[in-house]
1. Of the structures labelled 1, 2, which one yields -18000 when helix-only ellipticity at 222 nm (-39500 (n - 2.57) for each DSSP H run of 4 or more, over all residues; to 500) is computed from its coordinates?
2. Taking FRET efficiency 1/(1 + (r/R0)^6) of positions 149 and 205 (r between Cβ atoms, R0 = 25 Å, to 0.05) as the criterion, which structure among 1, 2 has the greatest value?
3. Supply the structure label, taken from 1, 2, corresponding to P(r) over Cα pairs in 5 Å bins from 0, in percent, for residues 85-156 alone with the calculated value 3, 16, 21, 20, 15, 13, 8, 3, 0.
4. Looking at structures 1, 2, which one was Cα extents along the principal axes in Å calculated from, given that it came out as 59, 33, 33?
Structure 1
Amino acid sequence: MFFMRILPGVLKELLKHVPTVLFEAVEWNVLASEIPKLSRRIIQKEGYAELFDLQGAFLAPFKVNFVTHLEKNHTLQGQKMAAEKILTIYFAQLLSPHGLFLDLSPSHFELDKDLLNFKPSAMWTKFSPEFSNGLKEIYDGFYFEDEKLFHQGLINSGLTSNEWPEADRKILAELFKSHFGASLTAEMSFELEGFKESFLKVADFMLEKKVKISTDFLYLGIALVTMYSSLEKTHAKVNVKEVYLNVKKQLDPK
């Protein structure tokens with residue numbers, strides 16, 4: 001599609017695994033307004049240094065170290081601790097007030113004993129308050145097994161509407177839950193193709209229902225796809241619920 005052809009090359013690479021139907025569910029004028037901002041961030045590194053410092057300090061208590069270079073021969077294979085820390089980065093960034101680095105693909109990580117070195121790319125964003133708060137409600141609702149909060153998060157993030165028939169709201173809720181896999185009851189492994197397939201089902205349903213989503217959801221898709229590509233490399237099984245609850249506890253120890 002035309003939008004993809006005019007994007008910076010590094011973003012095209014990241015978006016290869018994001019279902020193109022998602023772009024069809026975003027207003028064209030909204031997408032067009034994002035291009036100059038993305039170009040400034042990716043090419044000119046606008047805002048990068050500030051977020052590097054702020055997010056580096058925010059994630060330091062989780063034993064994540066922001067760096068500007070990595071060893072050439074690093075690998076994530078067989079490293080369960082790396083998988084846990086990559087998940088930690090993902091969840092902690094969703095709760096960060098500063099924004100989030102989106103590219104969580106394998107080339108940006110290196111495990112050094114109990115410390116994960118993270119070399120973020122210049123691809124970053126800051127979610128709108130509405131989407132951010134809704135997303136937190138979705139995750140809290142799922143991992144604390146609060147159905148009402150989970151459904152409220154889908155509404156507040158703009159992914160569903162009170163105007164939808166209850167049956168449609170339930171269908172989309174179940175499609176979203178498929179992303180979480182067995183993470184409520186057991187350790188789970190990660191397969192990028194399986195995730196992409198479930199993500200495509202969500203995108204198709206939203207397009208069918210003519211939901212006009214925000215670019216925030218596109219950016220979330222980038223973070224999830226790149227995270228899954230890293231987690232798949234580790235070949236590890238992780239207690240995702242435990243990781244999420246540990247992040248919540250450390251950021252809000254009450």
Structure 2
Amino acid sequence: MKLLANEFTKIKSSKAVKGVMITFLLLVVLNSLIPGIQQDSSPVAVYGFGAPFVWLSHNGASGFFLYAAIAAGMAAGEFELGVVRNALSSGVKRGHYFLAKVTAVFGVSIVIYLGCVAVMCILKSIKTGFAPDGYLYSDYGLKVLVFSAGAIITILADVALYLFIAYLFREAVPTFIAAIAISIVELYTQIDGPLGIAARSRSYFVSDNVLSQDFVRLFIPCAWILVICLAAAYMLFNVMDVE
């Protein structure tokens with residue numbers, strides 16, 4: 001618990017976390033309040049109730065690489081500063097240290113996503129209303145839960161990949177550059193990764209098929225990326241020399 005508390009203390013003082021949060025919140029404001037920023041005029045994109053569905057495909061996926069800044073600052077950067085060496089030399093077990101780090105990074109990533117959705121919902125509702133009896137209102141709560149679960153899996157898949165890169169390079173700048181390169185490659189290829197899946201998720205809420213089996217299967221590759229990258233990062237951290 002002390003390790004985890006220490007990680008959350010680092011989050012509070014992390015410039016990378018603050019920068020990512022501010023950037024995403026600015027995107028929320030732009031998308032919600034400024035005319036012409038919205039990509040379409042459908043009820044899902046305009047009204048507050050559509051915020052949980054709009055954020056991932058409109059803004060979240062396009063900024064996935066920003067999560068690499070958190071991984072670079074909170075994981076890779078600590079190797080450069082000697083934090084990892086000092087922690088392990090003081091008797092902290094590698095497994096416990098890794099678990100605390102992953103919990104903190106995953107936790108703040110989820111909070112950023114949920115915070116952006118909440119702010120967007122409020123801003124759009126203030127501007128145009130919530131329209132509870134409108135588009136996609138049937139089983140709305142369940143659809144939000146299912147879609148958000150998929151969104152979180154998608155985000156954590158990328159975060160796990162960035163953590164693996166962080167432990168591979170052990171330097172903040174190369175970690176961030178590699179993350180941007182991977183994002184660019186995924187955007188311009190047919191790789192079935194988190195960015196592509198996030199974009200494809202849009203068609204499911206527009207066609208009101210969020211509760212379909214096809215929608216759930218859409219996120220299976222992300223689940224595999226999450227598990228494989230997390231396992232690879234753990235194995236790498238266990239065998240690396242931190243001296």
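1. 1
2. Greatest value across 1, 2: structure 2.
3. Attributed to the structure labelled 1.
4. 2
Where a number appears in this text, it was derived from the coordinates with a stated rule and is not lab data. Remember, it's a predicted structure, so these values are computed and weren't measured experimentally. Cβ atoms are built from the backbone, for glycine too; each structure is taken alone.
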